[in-house]
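Each structure below is given as structure tokens.
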Structure I
Amino acid sequence: MSSPPDRPPSPPAAAHRTVRGLRWWMIGLVFLATLINFLDRLTISVLAPVITTQLHLTNLQFAGISTWFLIAYAASQGFSGRIFDRIGTRRGFTVAVFLWSLAAIAHAFARGLGSLSFVRLLLGLAEGGNWPGAAKMVAEWFPIHQRALGMAIVNSGSAVGSVLAPPVIIWLQLEFGWRTAFIATGALGFGWLILWRLFYETPERHHAITPEELALLQNDQAPARQFGWLELLKFRETWAIILVRFFTDPVWWLYITWLPLYLYNVRGFSLKQIGLFAWVPYVAAGAGSLFGGWLAGYLIRRGWSVNRSRKLVVVIGALLMSCGILAATAESAMTALAFIGVVLFGFQSFISNVQTLPSDFFPKEAVASVAGLSGFGAGIGAILLTLTTGFVVDHFHSYTPILVTSALLPWLATIILFAMGGKIRPLKFEPQLTCGEPRRA
């Protein structure tokens, strides 16, 4: 059978130099894509004090702009998962990054509320592919005991992007204006595409993979087959993942959307101070991502089950996210910022393990689809909290009710995971769709 047009047949492995631990280089590429993804989406949040002033936007109108992004982003994750499962990780990321880079640059040409909302919608449609694609890539390239760490590395890309965004974007704005900032961050994706097309392949097609690493990855493979959304939605495990993300992802979106405005309007930060300090909580987020992935893998290697390991990290993450209440009631701005850092550390520890659940439960042919469905749930939750935040701040002039609510949501998500998800373990599926209903182990 001939190879797909964008994947020429690989030369014999003997003709090429192999690379030990090639999966770590592959995850590095997805880490960079995620970093760029967050630089592109956060440009508008970092520049919110400038853009809302120049365009005379209320908090609710700014929330509406963010909501157009989230509507498209949520829908995109659902169908992007299906697309990635059908056309593969290599093609999927190529299309997604190309389109989101164009959409990011288009922000520079927006002239008002309508055009800015439209380009945010386009960006959300394109960026939604990153997470289903990342989940699929991790399922393809990592054995089960390292998948949480793989997702943690991807998630740390969002944290590093969030760390870089305030100082870099504020500097670009001060030196060249806010429109140039969108062009500069949007152009990064095109450079990444060159690296991706040169170096990425799936394990079975990559000429540089060692036989030992290929054998390690093939040991985790289940019988190949296709999965439909309706079939996947019959499982309570699918719904558990969707609902966990519905209630937890809004915590992350709250801070990445509103933190600059919160610091500017409530804590009295200037634009330069936002550039100097707004990145600090995201350093904690990056550390939390790596910690959550490392801890789960460490416990599994020590003989703990995947079920116990994932759930322990989830509980720790929920506990740390409760510090949102302390952030809301802190007297000083820097103390509040420190507690926000604890919240984001906990969130990333939590979510790095939740995002491995599709590959914990389902074979790799279904991972992107389940991840996409859960991303849709996450997007709906984020939309609701974003609009609620804009309404509450405009009418009650306080972020405190929102910060307290966001501190409690992860506990509801944890209860759902334990009650509905049950034991975390691989589900058993028949090799063919015609062989009957998928069955549990």
Structure II
Amino acid sequence: MQYRLRHLVTRGRLIRHGAGRSVRYDSPPTPPGDAAAKRPSESEEFLLPFSSAAIAIRDHVRQPSGARKPVGYDRRFLDAYRPNASFYLSEDERAHLAAVGRPQVAEQPAGTYARQILNRLLIDLAWNSSRLEGNTYSLLDTRRLIELGEEAQGRMHGEAQMILNHKDAIEFLVSAADDIGFNRYTILNLHALLANNLLADPGAAGRLRYIAVGIEGSVFHPLEVPQRIEEAFDQVLATAAAIADPFEQAFFIMVQLPYLQPFDDVNKRVSRLAANIPLIKGNLSPLSFADLERQAYTDAVLGVYELNKVDLLKEVFIWAYERSVARYAAVRQSLGEPDPFRLRYRDQLRDIVAALIRSRVSRKEAAARIAAWPGEAIDPGERERFNGIVEAELMGLHEGNFARYQIRPSEFSAWRAAWDAA
């Protein structure tokens, strides 16, 4: 609150009187004419207190397109960046993000933290990233779609597809935390998952672009030559992979991937989820874009497209990450400390529970099926405890928690019917 008040005073939006506990703030006199109407809305500026450099970018991209100079892709913007020598985020900004984004937990395998909050992350990130694309599903609609497979009435099927694609993509990143990175395998498959059943050409999912595309509402014209697109794409990935700081990595991919537009569509969605790759691998708090205004994000991306300036997007990124950290700190606190035993056998637990559900095991069959499961990786002295946990997991499954086993709603429903009938 104090930071925002100081910002409003600096911008001339408030006048401060007094000091200490007696300080008071007043509105300045109303400007003559229509000057007040040209200001950003109070709610917008209070929510995102931008710097003067960021405001200059925002004001530029909000001009009518006829007042903005058309520009094309400038490879020099990418060439000028040198990993671990060039930085979009300052040293203080990187230190701040590291301080707020690292959960106070012991060293754990890659992806552990994201797995602990997976159910919440699936809904938050799928909803917020889709919302930034204009998706009209509410948070409740999104939850019912992800957890129950129920589409919202009166909405386009494409909106449900977009959200379910996000779910699949997030599960891919979390489940493959040891294997993902800034490489073709990860980014191409991430695009294929996010673009599934949404492109005019189904074959374009997971494939680099070889057609010309335009950016709605922008005077920016992306590259059109397929060979140059591929060369720049490989350079973006190689540069990102060489960056040591996870937050600089995350922000770099949010800047350079949408600017290149390597795919027919869905580029910004890929960049938002790809930004979570170093956060997931480093067991840092994820970035879910909670509470971020769509207009602020759009302005920031246009600033990169048309001006090659990152100030506005950087401030949006930092603000959004702070909001996400606060959200998942509360979620993490409610979860308590993880059980080391369950953590050690997390893959085996997921595999056997998923297999039992898909085979529609009944209550009567469960104990025998669990005991007969090979489970070579389970220490013989811990097998009894492991079997007991599996039984408890089956008993505790319900419509709100089965997603962690990567089970489809139809598979869960079929198993539940067999389970309850026994």
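Results, tabulated for the structure shown:
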read-out: Kirkwood radius over Cα pairs in Å - structure with the largest value, from I, II; value: II
read-out: For relative contact order in percent (Cα under 8 Å, 6 or more apart) computed as 19, the structure of I, II it came from; value: II
read-out: Which entry (I, II) yields the derived value -25000 for helix-only ellipticity at 222 nm (-39500 (n - 2.57) for each DSSP H run of 4 or more, over all residues; to 500); value: I
read-out: Structure from which 0.30 was derived, FRET efficiency 1/(1 + (r/R0)^6) of positions 52 and 300 (r between Cβ atoms, R0 = 41 Å, to 0.05), options I, II; value: I
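Taken together, the values in this text are just the output of simple stated rules run on the coordinates, not laboratory data. Worth saying up front: this structure is predicted, and the values here are computed from it rather than measured. Cβ atoms are built from the backbone, for glycine too; each structure is taken alone.
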